[in-house]
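Pasting the structures in now, so scroll down.
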Structure I
Amino acid sequence: MPQLDLPRITQWVERVGGSYGMRVGDIAYIFCNDERILEVNRQYLGHDYYTDIITFDYSTTHTISGDIFISLDTVKSNADMLGTDPRRELLRVVIHGILHLCGINDKGPGEREIMEAAEEKALLVFLS
């Protein structure tokens, strides 16, 4: 688990949420391993595969809330595969979940590109 500056991440999440007109309510991050995320994927979504993140959305009209499961194993594997810093990849996944709660999807035609652009924009805010 890379070290995270939680107060800074909290401010960042609030800023990103605010840029979509949303307030941040209760967000629970559950950092786990591949086996746990596979369990969650099977149990709640009926999917039989590993993933880096699963977001359960409990948001209301103007407040984002949810449980966000993140597999640190997959985050590390993705960072290695992409040749990027594991901490940066973890931040990307953290904000990916927030962007889902703000209403951005990544499964339909053209949605992945929109999500990736939103992730990059948010990462620039954090890293600058």
Structure II
Amino acid sequence: MGKKENTAVSFAILSALSAALVLKLFFFDFMVAQGESMSPAIRSGRVLVINRLAYGFRPPLHKSYLFRWALPDKGNIVVFYTPLGDLAVKRCAGLPGDGRFLALGDNSLESYDSRAYGPVPLDNILGRVIGIK
């Protein structure tokens, strides 16, 4: 391969990696579920597909939404930061009306959720789970 072909291949690889990074940071994310708090709907070790734009636009490393176009519906499975800063996956059990939601795990015996730490600010939501693999 010549120098021109190497440059073209390098550019293609760099472009693909950049596109993947933009998709992960702004549109979709993947995570592996840990624990049994959402059993039987989500078992530990399952891969979750998260729509980061389900409720609005929140830039990476930003603590709040710049634009919000929806709120979680009761029953939506959301990924969010708990009031202690831990990343969690729980079901939205309702909106208290003060910019917060109640997060409950499906397996109440194994779940550390709003029953322990109270309502969670809507700005803590990173996205909605749209797929379980």
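Every number in this text was worked out from the coordinates using simple rules, so none of it is lab data. Nothing here was measured: the structure is a model prediction, and the numbers come from that model. Cβ atoms are built from the backbone, for glycine too; each structure is taken alone.
Out of I, II, which one gives -5500 for helix-only ellipticity at 222 nm (-39500 (n - 2.57) for each DSSP H run of 4 or more, over all residues; to 500) as computed from the coordinates?
II
I have 0.55 for FRET efficiency 1/(1 + (r/R0)^6) of positions 27 and 99 (r between Cβ atoms, R0 = 25 Å, to 0.05), calculated from one of the structures I, II. Which structure is it? Only one of I, II returns 0.55 for FRET efficiency 1/(1 + (r/R0)^6) of positions 27 and 99 (r between Cβ atoms, R0 = 25 Å, to 0.05), namely II.
Computing Cα extents along the principal axes in Å, for residues 3-58 alone across structures I, II gives 34, 27, 15 for structure I.
Suppose you compute FRET efficiency 1/(1 + (r/R0)^6) of positions 11 and 91 (r between Cβ atoms, R0 = 25 Å, to 0.05) for every structure in I, II: which one lands on 1.00? Among I, II, the structure yielding 1.00 for FRET efficiency 1/(1 + (r/R0)^6) of positions 11 and 91 (r between Cβ atoms, R0 = 25 Å, to 0.05) is I. Given a computed value of 7.8 for mean projected area of the Cα convex hull in nm², which structure among I, II does it belong to? Going through each structure in turn, the value belongs to I.
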